[in-house]
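Please go over the structures that come below.
Values in this text are rule-based calculations from the coordinates and carry no lab data. Bear in mind the structure is a predicted one, so any value in this text is a computation, not a measurement. Cβ atoms are built from the backbone, for glycine too; each structure is taken alone.
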Structure I
Amino acid sequence: MKIFFKTLAIIALTSFHALAQRPKHVVIISIDGFRPEFYKDPSWGAFNLQQIAAKGIYADAVRGILPTVTYPSHTTIITGKFPAKHGIYYNDPFETTEQAGELRYTDARRIKTETLWDAAHKKGLTTASVLWPVSVNAPVDYNMPDAARNTKLADPLQPFRRWSTPAGLFEEMEQNATGHLYNADLDGALNTDDNLARMAAYLIEKHKPNLITVHLVCVDHMAHGEGRLGPDVKRAVLGVDHNIGRIIEATQRAGIQDSTAYLIVGDHGFVNIHTQLAPNVWLAGAGLVGKKLQNADWKAQFFQQGGTAFLYVKDNDVKTLKTVRWLLDAVPTAQKKLYRIIERPELDKWGVDPKVTLALATIPGVSFINATEGNPVKPGNGGTHGHYPNFPEISTGFLAYGVGLAKEKIIHEMGLEDIAPIVNELLGLDMKDFDGVLYPGLLSPAEKKVN
């Protein structure tokens with residue numbers, strides 16, 4: 001409990017020093033599966049989040065991108081651009097296993113546009129990152145990237161050790177921040193966020209980075225299994241709140257809290273699931289796709305991302321597309337109620353992969369699966385995301401507080417693409433051509449000097 005009250009004191013202290021000036025340090029903490037109710041509804045018990053909301057800036061809702069999944073969403077956060085510009089369309093690429101390679105979408109070299117990390121380096125600023133999606137090989141000075149664990153290895157954490165930079169950083173953090181880590185310490189269980197926050201705190205105290213990006217994952221992990229209100233989801237929210245306090249306290253110990261701005265962001269909300277839909281069953285019945293999907297011969301297939309499924313037609317074959325449309329038209333009326341068809345002009349507005357012909361978007365409560373056999377409609381449970389971002393449950397949250405930021409401001413709705421412009425302004429970076437917008441009212445106004 002002590003860490004919560006200490007954090008409140010830090011927040012209160014910072015409020016007296018948050019003058020109209022640019023911060024020297026920006027801390028971005030992403031809560032995977034972050035929902036506005038965590039800071040708007042006191043019953044969640046998220047003391048630190050609620051105090052930041054009361055004293056700083058909060059959003060009633062943050063509209064996500066399409067699909068509302070982790071990797072493209074986090075890449076929009078650090079670029080201010082939609083997927084068609086930054087190039088990360090899904091959590092996993094629509095490629096064969098051979099084409100995707102070992103790193104798949106974890107490799108930051110796949111990002112096609114400038115990131116906050118790039119822009120900070122151009123200004124000679126120091127950067128750090130902990131488990132940020134699509135960060136292997138990123139231009140980050142102190143980087144523990146989101147390299148996929150490999151449970152086939154004797155040490156499943158070996159990819160983290162291999163790809164952390166500088167070499168030996170992971171072991172250094174084990175020695176000085178977390179103790180020796182095993183697979184169960186970073187597998188999404190409730191202690192995972194504790195270890196990630198300890199790493200972030202260590203990097204802040206030792207290196208005082210001008211920009212640090214941190215990804216906390218337990219809320220998402222628990223919500224997939226239990227849905228929005230599961231008991232472990234509530235425990236994960238309390239844990240992430242505690243760890244935000246841990247990270248803020250690290251800025252105090254580093255002596256930089258009065259020159260720091262804090263942004264608490266998310267990638268998507270969560271939707272409880274009662275039904276699953278397998279549209280590739282329809283295509284498989286017509287001989288258009290097999291069990292191995294993109295890893296075998298196919299003519300057309302849906303690539304599912306939770307609440308949306310994206311149609312790929314090989315070589316844009318007109319005859320194949322005509323067959324798919326005939327199959328969709330023949331779907332029983334009762335099943336058609338579970339989704340709607342999104343045509344290419346609407347997909348263009350969201351920056352969806354230009355190779356996609358059309359997409360399906362489920363109603364809330366329904367998600368897609370990859371099955372190619374059996375009944376296309378199956379029972380579901382737990383929670384998921386990936387849905388079209390047009391209803392409250394899929395919205396994510398946003399909080400901001402500290403130097404350079406206004407106090408006691410409420411945003412009705414913003415987009416994920418609006419976050420990078422704020423950081424760009426706070427750190428005096430030179431990023432341009434955002435898809436997002438900078439709301440000037442979120443920055444602290446100039447204060448008059450008292451003679």
Structure II
Amino acid sequence: MNLIEKYISKTRKSKELFERAKSHFAGGINHNARFYKPYPIFVNKAKGNRIYDVDRNEYIDFWMGHASLILGHSPDFIMNEIKEQIYNGTIYGVPSEDAILLAEMIKKCVKSVEKIRFCNSGAEATMYAIRLARAFTKKRYVLKVRGGWHGYNTPLSRNVWETESLGILEEETKYTLPFTFNSIESFTKTFKLCKEDLACVILEPVLGAGGGIPATKDFLSVVREETEKVGAILIFDEIITGFRLGLGGAQEYYKIDVDLLTYGKIIGGGFPIGAVAGKSEILNLADPNRKNGVCKIGGGTFSANPVSMKAGYLTLKYLYENKDSIYDKINTLGNIARKSIDKILHEANINSQTTGIGSIVLTHFLNEEVDIVNSYEDALKCDKELQHLYYLYLMTEHNIFFLPGHIGTISNAHTDTDIQKLTSATLDFALNIKHILRTIS
């Protein structure tokens with residue numbers, strides 16, 4: 001059997017469920033990223049560093065719930081508290097102390113944060129952030145990175161994919177301009193087009209869906225300097241990097257202070273959440289008691305619900321109390337994984353670049369069109385088919401799960417042994433690549 005046939009043989013129940021799902025959901029999924037060929041596995045259990053599919057396959061999980069689970073799946077100390085909270089209520093629809101506790105913990109960890117507004121997702125948070133920026137500056141233009149993913153809100157759903165989405169009017173993104181990540185020249189050129197009417201620049205310090213690519217310090221420094229000159233707001237989308245690169249996130253890692261931050265994923269402790277945070281003078285525009293107009297950014301029915309707030313607080317409290325050991329561990333494992341994967345592939349004459357920093361990992365396969373990955377445009381030129389086969393091989397032959405084509409992340413639940421298995425599986429892939437390609441074709 002070839003690789004695809006082995007995958008199908010191993011995941012027959014997932015295949016059946018996918019066929020059922022297609023009759024109910026467009027494309028058989030409820031998040032576009034979750035589809036990969038020939039079809040995704042269906043999971044019914046997760047614990048620690050493992051997920052279990054409906055065919056009773058057990059996988060080492062590096063996808064970790066869209067990079068949201070820095071402590072692993074369902075830590076006991078959190079689940080025990082959440083069980084009690086569920087019995088006490090899942091949504092009150094009025095304020096609770098749990099939200100205050102989480103906000104205080106965020107501010108304790110991130111010194112630049114003065115005010116916070118919780119919501120339900122990262123997409124909501126980025127939408128609110130640019131609305132606040134426009135309200136504060138009274139200007140219109142938003143600059144974003146090509147390939148920068150900030151959720152499905154309309155003003156930022158431009159230059160995310162190779163082909164633009166249907167249903168978005170040109171007028172809706174008229175004031176959104178893109179530039180190339182890590183290119184000072186591209187940023188400066190775009191900046192000059194609208195600097196007199198620039199509300200904000202929003203970017204991920206590490207491109208997530210755009211390729212797991214870290215920004216350079218020089219690039220971010222120029223963006224900060226130029227936005228300050230014209231009074232534009234700099235927004236770091238730290239939905240992935242927040243509390244992952246360290247307690248202070250990318251701001252702390254790069255030593256660059258910004259005006260607004262958006263959070264999600266980790267701060268929810270495994271439950272739905274989003275937040276926009278930053279300077280009081282900006283966030284205070286959302287105060288419903290303001291007399292000179294209000295920037296209406298809402299929150300949503302389930303915003304600041306006690307389950308998400310409690311899980312988030314317990315997660316951040318644990319990170320704070322164990323910050324040295326946790327971040328040293330996961331960042332070290334990430335460094336070992338990136339270096340080992342590339343060393344193995346290079347020794348097998350396979351050109352690769354495993355991007356990421358800290359505990360973020362994604363392997364790209366280089367070719368004659370690209371010899372280094374510094375931007376989304378570079379990542380697009382890489383060999384996507386070989387990348388897909390690599391991750392499918394890890395899944396099929398070695399029970400190691402990355403969502404193909406997307407970043408992997410290392411959690412505190414992972415071990416040295418997990419990284420050793422990943423590197424051994426990569427060596428096996430390198431040794432068998434000719435056979436894999438021959439039988440697939």
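Below is a table of values for the structure above.
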{"quantity": "Origin of the value 21, where relative contact order in percent (Cα under 8 Å, 6 or more apart) was derived from one of I, II", "calculated": "II"}
{"quantity": "Identity of the structure behind 0.80 (criterion: FRET efficiency 1/(1 + (r/R0)^6) of positions 293 and 333 (r between Cβ atoms, R0 = 35 Å, to 0.05), calculated), options I, II", "calculated": "I"}
{"quantity": "Among I, II, which structure scores highest (criterion: mean count of other Cβ atoms within 10 Å over residues 45-52)", "calculated": "I"}
{"quantity": "Test item: helix-only ellipticity at 222 nm (-39500 (n - 2.57) for each DSSP H run of 4 or more, over all residues; to 500) calculated as -13500, pick one of I, II", "calculated": "II"}
